[in-house]
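**Student:** Quick heads-up: structures coming right below.
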Structure P
Amino acid sequence: MIMSLCCVPVSGAEAARLVPILHDAEEDDGRIRAAMRDPACQTYAAFVDEQAVGAAVVRWGEPEPAEILYLAVVAGERGNGYGRQIVAAIQAELPTHGRTLLVGTANSALDNIAFYQRCGFRMHAVKPDYFAYIQPPLREQGIVLRDMIVFAYDLGVMPPLAYPVVLASPTVGEPQALALEVPVPQRPDGRPLFCDVALAERIERVEAQLITESSEASRRRRPGATGFATPLAGGVASYADEGSPLNKVAGLGFAGAPEAADLDEVERAFAACGAPVQVELAHLADPTVGELLTGRGYRLVSFENVLGCVLAGRPEQARPPGVEVRPSGDDEFELWLDVVADGFAHPDTQGVPSHEDFPREVLVDAVRDMAAAGVRRYLALCDGSVAGGASMRTADGVAQLTGAATAPAHRRRGVQSALLAARLADAVTAGCDIAVVTTQPGSTSQQNAQRQGFDLLYTRAVLVKRT
């Protein structure tokens, strides 16, 4: 009987623990570790009943085709169909990266040659004398290990080949696409998402609406407390609570520059609350706004990236087995709040660090206020236990992915992928044409979003004036 496995992306120390499993694919630990450290590569762990049974390293390179660099199943677990399930999981992720997936194996590895053809690959090229550096030559089943056979799996129809194309081995550093002469992959819609000023204005407008509604929810939660959400030149100036991440100016730069008198009033309002003024300004906004702010003493302190994906024509994502995602009911609100707030309380450490650090109780209040502003809440369950939570807001055709978190005990089970798939499906049903997410530049969150088919749309500069 073939048991179902869960194939999940891993990194860092979790990836390093898989090196022994991959020895059958590559005896040189240094090569395996170098591939794992390559930003273009993703390491995958395959689990059955929380036991690692296999591993793979894939280069999701662009513009080159994707390539399975290493793949192996634990010796005692072979014959159970796990190798085909790992390959199937990789193939399922291919539409978010392109259309062609390559893999190479030795001319003498007859079992591998048969295996990849059973997995839907077609023989595509031969790289003569690829293994000539191995001396003395090795033999497998009486055949001298000499050439590399390259197989290709294509989402379209592979061109019919009477014989495999024979190519010389590429030089060091030569892109695999050039060596194999296969088409450069594109996004499922044929091109990366281009963000013009009109799209940026729409995204910034719904962002300002979210901040406004969340700030108003904060004041309802604390009757009589100080706070405001003041319209400002097409955007909003918000003060929700002491130290809140909702204290900011958002959405400027798409309806002209703010008047000096209006900025004076906003700065006095923040000063009265004992808070600095923080402006998050899109780089596609009117450049005169940045000039105006820096002239008034605002200083650049950080950046954040806005990524998006077109929803029309996006392939439905495979749901990881064993993970159930459903809307969170009102009776589960505190449960949802707890798991999501924990996720916000542990931000990425990779990439450009955030200039802000919020206590957990402050984050709990901010998430509570965003929920009251109408975001959709989701819970993920594994074996009946809460494994994660997420949220999304839809407005003006934009699905804002406003946060997701996985409980530590349920990581490496595909919870994040399941939460994303559920939200994107609901976004399509709600009539949205684009989904967006905000991340720190160079962060793990950005890397994961891009692996899921999101493109970088624009960057926000974070400008602060101490009052």
Structure Q
Amino acid sequence: MTAFFDEPVIPFAAANRSRAIAAGIDPYQYDAVTAGLTTLHEWTDAFTRTGQEHLVLAEKARLPRSAGEAFRDAALWFHFATVLPNPDLAAHGRAADASADALRRSLAVLAPDAEHLAGPDFTGVLRRPSPDAPLVVLVPGMNSGKVEFMPLAEALVHRGLGVLAIDGPGQGELAVRSTWEPDYQRVVAQALDAVDGPPAAIGLVGLSMGGFLASVAARHEPRIGAVVTVSGPTAITWDELPPYVTESFVLRTGGEAAAREFADRVTAPPLPQPLRVLDGGLDVIPGVANGEELARRAAGGEYVLIPEGGHLLENCRWAWLPETLDWLAARLDRGPAAVVTRYVEAVASGDLDTIRASFADDATWTYPGDLPLTGTWKGRDAIVDDFLGGAGQLFEPGGEPKVALTNVVADGDQVVAEWTSRGTARGGAAYDNPCLGVFTVRDGRITSVREYTDTQHVERTLFPS
């Protein structure tokens, strides 16, 4: 075979252990199977045999639940038989097909609500707790696939989110039938178009190389509302990559020239959506730059480094996964209270893109009193650029008001929010004012605001005679 297969088994098995366990493989069985390998040449056959053993258990199971769990285990073992850059494409394809078939049989029992979708360039598993629930698309990476992310899908469903876990060209079920698609927005658009009924909001989670693919899709697909990447690259230096990566690239793209071309396209596009980028401090791959640059270039990006985390952070899920899924759920929530909360928090953080996106095109904002700011500001641009932007000019540089949300009460499309605003006026006066706004929210956008505040304090501090 190739240079990678001449490397020792133990380091590769150790590097993939937490990944396999997080996907649902029993750790003791993983250790037993990998301990019996003397060379990586034996990996595919050993994992395939173990998958076949679980198929036998499924057929012998007395109860449907036991059969479903055995089919699930078989799907995972068949899948992990394919994570090596095995040039024996026939063996690779048989394992991938067996994994896909076992996954279908498993979900028929364990998640009967699951729908199987397919298009020219993708296959996917869709789960929706309700037709109008926000939808998260899970994007796999270099050698992962949808079967690997069923536990993540389950965690999202439990948070009220729909999930579409996909395999794109050259991934998972489609690994040997096609090659990678660098313009991944085409794959995501195709998958979204296959969903019956538009979801309330759409997010992407990209894992490993899927982080790059998700960022490309988000850059070009206007339906995407928020993005999470985990261990995604933002630049690749081909000549520094280890054999495992280069040989996987060559296998998944169809040749070395195509692999080098794909690697050259890996970059960090500037994203307009809210973005959370996660990396592990122990995830160091020669020739691969981590995701910090992606977060830096995004309008609403945040970077989270987990010092003890390895690749995909599977060895420390407790340190990031629950909070990150909650973060994503909050960004995709289109309920009126969430829209207003997100808007006020964006004002507090200076996130102009989110501020602007919070308003409908024809929104209005009515400000009280008899001041230069008083009146009804009409239209999103007038509100953001003239009213809010003009108010910001009344404060000295560095003394811009700090906004803190203190209360939110919602009833239907009406939301009452209270916040405090503290800063230093251009004349040096301390500005400290409680504010209240009555917001109307429709279709996930603010359509009107009536603000109430201490206008005498505003006049004394911001408009002294």
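No value in this document is a laboratory result; all are computed from the given coordinates. Keep in mind that this is a model prediction, so the values were computed, not measured. Cβ atoms are built from the backbone, for glycine too; each structure is taken alone.
**Student:** One of P, Q was used to calculate FRET efficiency 1/(1 + (r/R0)^6) of positions 128 and 208 (r between Cβ atoms, R0 = 41 Å, to 0.05), giving 0.10; which?
**Tutor:** Working through the options, I get structure P.
**Student:** Out of P, Q, which has the highest value for relative contact order in percent (Cα under 8 Å, 6 or more apart)?
**Tutor:** Largest value of relative contact order in percent (Cα under 8 Å, 6 or more apart): P.
**Student:** Starting from the value -12000: which structure in P, Q was helix-only ellipticity at 222 nm (-39500 (n - 2.57) for each DSSP H run of 4 or more, over all residues; to 500) calculated from?
**Tutor:** Here the read-out was taken from Q.
**Student:** One of P, Q was used to compute P(r) over Cα pairs in 5 Å bins from 0, in percent, for residues 400-439 alone, and the answer was 7, 23, 23, 17, 13, 9, 6, 2, 0. Which one was it?
**Tutor:** Q
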